[in-house]
Structure formats: C-alpha cells, structure tokens
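In structure tokens below, several structures.
What follows is calculated from the coordinates using simple rules that are stated; it is not laboratory data. This one's a predicted model, so the numbers in the text were calculated from it and none came from an experiment. Cβ atoms are built from the backbone, for glycine too; each structure is taken alone.
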Structure P
Amino acid sequence: MVLQPDIFCLQEIKATAEQLPEEIAAPPGYHAYFDSPKEKKGYSGVALYSKIKPEKVEFVLGASGLPHLDIEGRLIVAHYADFVLLNVYFPNGGGGPVRLKYKLDFYDEFLKYIEKLRKQGKSIIFCGDINTAHEEIDLARSKENEENTGFLPEERAWLDEVVNAGYVDIYRQINPTKTGAYTYWDMKTAARERNVGWRIDYFFVSPDLLPQVKKIEIMSHIYGSDHCPISLELR
C-alpha cells in the first residue's frame, strides 16, 4: 500500500536534513521541514512534509524565557490558511526527576503556546508522540504501570488540562470505549505480537474543527517502528 498524505509528520527521526538522502530530505511534490537537536546529535528530531506550502513555519515554543525547551528538536509549527498544525515529539520523562521535570515543563509551555494561538483566532491541530497514555483504556497493563513514566498521575493530569481547555482527542471522541487500540509496543518483549501496548500518539483538535473531521485511523498493520502511524482525514 502506498500512502500519499497531504501532510506527513514524523517524530524521533534522529537525523538532520543534511544526513538524509535527497529523496528523503526533499521528496518530489512535498515541502520539507526539519527540527533537529541543537546539541545532542542522533537524538530526537521531527520532520514535516507538506504538499501545500505553509504560510509560515516556526520551531520555537513561544517567547517563554525557557530556551532549553527548544534545543532538543521537538517542534514544528506549520501555519496554514485554515489551521495551525503542530508536529511534536514530547519528552519521554524517564531517567529520573530531572527529565520528568523537563517533560512537565515542556507540557506546560506547550499548552500556554497553543492557547495563545487560539486567542489569536487560530484553529489548532496538534499531533505526535505525547509519551503519555491518558486513561486506563489507553494501555494494556494500567495497574502495573501506575508508578512508571508514561502513566504517572502528574503526566495524565496534563492531558486532563488539555481536554478541559476544550481540545479534543479525536480517536477517543470517535471510539469512546474501544479497547486494545494502541500505537506503541515495546520491541524488547515482542509486545506487538501480543498487543500489549500503549496509545501515546494522538491527534488533538480545537473544537471549532470538529465538523471538519472525517476519519481517524490507528494504522497498526504498518510495521517498521515500535510505533505505528495514525492518520487524520479532514473534509
């Protein structure tokens, strides 16, 4: 199956544009944008490919006074005529208190940033690896992971804030009770074969865009990563 999306977002690419072959760095028919780590090479990184040229592309999490949040290559903000699309690789939070704080700081600044865009009259879509399962239904073994990063109460509380601010988790909106729907599986334990997974990749939209949503899909049949793609189709 050949997919030709109008916009294609990737997270954790672990490469700069200069390291990629031309057919990946600049594929025919697409405008390509990359945000790479400023210090740690071979780490993090996001890419966005778009058939439609955005009106503006940004890579900074607003005028936050927290420049350390922008050095890991985690954000591409593409402004289109009808919406702003944010492709994000949120921090993992594992590795101790320092990284968990970094993740929570990133979360807080990100929500402030998209709220600022909304106050400017922008419609918002954000997608990517949020690195947190929101509810028990979003992972196979919720009880066993209550004290593990990715399902900590303070991480999940941020997703509550996002929802309370009006942003809509499209997959769960359309599939409110569906179980066994995951986007990430641990490769070391062959978890994908047993579908012992986590739903940590999302599409959120501001409520004004809900009438434009036609379809969302978790494409678990596509292999090649410990994550699978998800797709959003708008009218």
Structure Q
Amino acid sequence: MNEPNTPRLAVLISGRGSNMRALIEHARTPGAPYRVALVLSDKADAAGLGVAASLGVAARALPAPHSGGRPAFERLLSQAIDDCAPSLIALAGFMRILSPEFAGRYAGRIMNIHPSLLPRHPGLHTHRRALAAHDAEHGATVHFVTEELDGGPAIVQAKVPVHADDDEDTLAARVLALEHEIYPLAAGWYCEGRLQLRGGRAWLDGAELTAPVQYRDGHARNL
C-alpha cells in the first residue's frame, strides 16, 4: 500500500495499455515510489480503460470536442491532468501528437516509451522498419517528452537481438517484454527525485546522461 504522499502518476493511453498495466502493477509492489492515480484515453473504446478500472485506478475517456480541434482537446486534457495534480505524466501508447505548447506546459514532467532505439526509427511501424533495415539490434527507449516528436532526451534503453527468422510480431513481443521493465524503472527514478530534465538534458543522480542508461539482464548497467 502506498503512503498518502506517494508521488502520483497520470497515464495517457489510446489502446490496450500494456505499459499502463506494467506501471500500475509495479506501483502495487511494497515500497513502490509512485502510485498511478489516473488513466486518461482519447479513445472511448480503449481496452486499457477497463484494465485500469479492474485494477482499482480511476480511468476515463476524454470526449472529442465538437469544435476547436487539437487546441480544444488539449484544454480538456490539461484540465483533467491538473485536477489530478500528478508528479509525472506517462504516455503509454498515447497516439496523439501533442502540441509544442502542451509539451512546454508540462516540460520535465512528461515521459514516453518508444519501441525503438532512439534516435533510430522515430515515429510509427518501428519493428517493420528495423527488419527492413536489417538492424542487428532493436529495442525500446524511455525518454522525456519535448516539442520534438520522439526527440526528447533519452533516459534508459533496452536492446534485443534481431533474429534471422523474426517477423514484426516476434520482434515486437520481445521488445514489449522489456518495455514493461524499463518504464516502471524510469518512472521510479523520477518519483524518487533521482531523475530530472535540466537544460534540455536528462540528469540522473546529479550527473548528466550523455547516453541513455543501458538495461540488460534485469539491471541498469551504466549507473
């Protein structure tokens, strides 16, 4: 059970929310440094909403505004986030591109997980592109969200080898298993006060990360 003053997370999803579930389940372990207080989705039929509710987390979809486009939606999103007052906003398969204004409003408080070894393969269809490029390695990156799409400072990465017989599904499954490990790890560092965004760079334990931490065999290697 988390203490009442445990830092709060708001998690944003668009689909099944497997990384959201990993964050919630980690938050329920003894001594977890955060709790997931709210799950928001831009899709009313997102499967992750039901998952979150079944795990006892407040979850709701934001209605699409009748007019006003992205600015109107982001006003609704900001209001919901601000009402929750989270320490950290975690994007977990949230498929909307956030405006520079929104990213700037929550600068240093938004994190994302991306299924590639950034800066390689930003954007969509990362597993397909890794296979087409004949990459020897593939993986996932947790990074701070900035105005540049998938371009914020990287925090931690996990790698998998690309096998000759891999297809998109087999490669995605191996990457996803590691996503579920590194996202709670990075969120925990932030909520423990160990991780910050300063001067456009990620800092961990008082030192600038000139390269993302490498996660291997269940351990963060270059701490």
Structure R
Amino acid sequence: MAFLEAIGVVKSYRGPRGVLEVLRGADLHVEAGEMVAVVGASGVGKSTLLHVLGGLDSLDAGTLRIGDVRIDAMADEARVGFRNQRVGFIFQFHHLLPEFTALENVEMPLLIGGVGAYERRSRALALLERVGLAGRLDHLPGALSGGEQQRVAIARALASQPALLLADEPTGNLDEDTARDIQALLREIHTEQHLTSVIVTHNPAMAANCDRTLRLQAGLLRPDGVPYNQGVNV
C-alpha cells in the first residue's frame, strides 16, 4: 500500500469568469521513502496539488490518504493538527518571520505544537547545524543570503519530524550554484530522515535528482512524457 495515495482528486476555484477546475480527477501513489518530482507549465495547478496533498486546502471530490489516515475525511481542526505534526512544507519564498532569528524561526512550529523549551531548542540547534548554519543561529532573515534563508526554511520544515515533505519550487528563487547545493541537501536529508517527498519544480536537475518525475497537465498527473489522455495509474 502506498504511503501517499490520492484518488480522483478534484479541486476548483470560483473566480470572476466562473469556476476554474484546476484538478480534474488526479491520481497519485507515492511509496514510503520515495522522492517524486512534479513538473508542468506555469499556472497549471502544481502548487494547488501540493496544498491539497498537505492538507492546506480541502478537496472538492476524491480521496486522500497519508499513511493510514484519510485526510479528506477529517474535520478542519483535526486536519490542521495532523498537518502540523506529520507534514513538512518548503516554499519558494521562504516565509520566514523577519523579526525572529534563524533559531527562533526553526523553533516556531514546535512552540505552536506545545513542545517544551529544552526539546525545541535542542531540535532547532541540531537541524540548523545539519543544514550548515551553526554559525548563523542569531541572525535575522534579512541578514542571511537567499540560500541561507532557504536552509532555515528546510530546517523549520523538519522541526516537527514529519513523515511527508512537500516542497514547492525550493530552488526557484536561487542562483544556479546555490540551487545545486540546496538540491543536494534535500536529497541527503530525504534519505537520512527516511522521508517520503513530493517536490514541485521547474528545475530539470532537481527533477532528475528525484526517483521519478510526473507531469501535471489538464488537471491530471502522468509520468513525464506520457500523453495526458492515456490512462495511467501514478
């Protein structure tokens, strides 16, 4: 049984021109320990897919399971709690809190989750050391480079020891050399932490670094290179 399973996922938004159907019955199966890339044209709905998979957004139809938990069947409050404990998110634009240090930013999800001061400080210190920022603990985000900010964001995403890591264009705002470093770091941490990961990316090198690549087109997911109108279970 796949660790992450989405079946027949439908997601629409109502806008000034009517209803826009973004996901039109998308299927996805990701095995435990897999690292899967999702590619596709801008505006096709890759971020929407990631938000649905992580419980940031609800489904209009379909089923979604992470481990043995049916996410689509959960009440909103329960889904928020599950997401905070079991899912880590990395975004293109870091979303670090500017008034807090790197260490405090990594501690934040643990503080919200009720983890005690000693434990959350220990975890945050270890994670920042792992991502190469042991010497930048007390720096505010504005004093960090783009690559350093993304490393803080990676550490923050791992603070709650999630089983599922979701990354939305994690190298999209970085120069080529820094992107290469972040790409390698994500692969290493994925393996070390025994994560299951889904990464949305425009970066061919990032996609090639994953175990397999899927393309989102016309609201459906297919192995990259397979026409969207061909029935495939992915």
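Output the label of whichever structure in P, Q, R has the greatest value of relative contact order in percent (Cα under 8 Å, 6 or more apart). Largest value of relative contact order in percent (Cα under 8 Å, 6 or more apart): R.
With FRET efficiency 1/(1 + (r/R0)^6) of positions 116 and 188 (r between Cβ atoms, R0 = 35 Å, to 0.05) computed per structure, which member of P, Q, R shows the largest figure?
Numbers: P: 0.30; Q: 0.95; R: 0.75.
Evaluating FRET efficiency 1/(1 + (r/R0)^6) of positions 116 and 188 (r between Cβ atoms, R0 = 35 Å, to 0.05) on every structure, the highest lands on Q.
Tell me which structure, out of P, Q, R, gives 2.0 once distance in nm of label points 7 Å out along Cα→Cβ at positions 60 and 124 is calculated. Only structure P yields this read-out.
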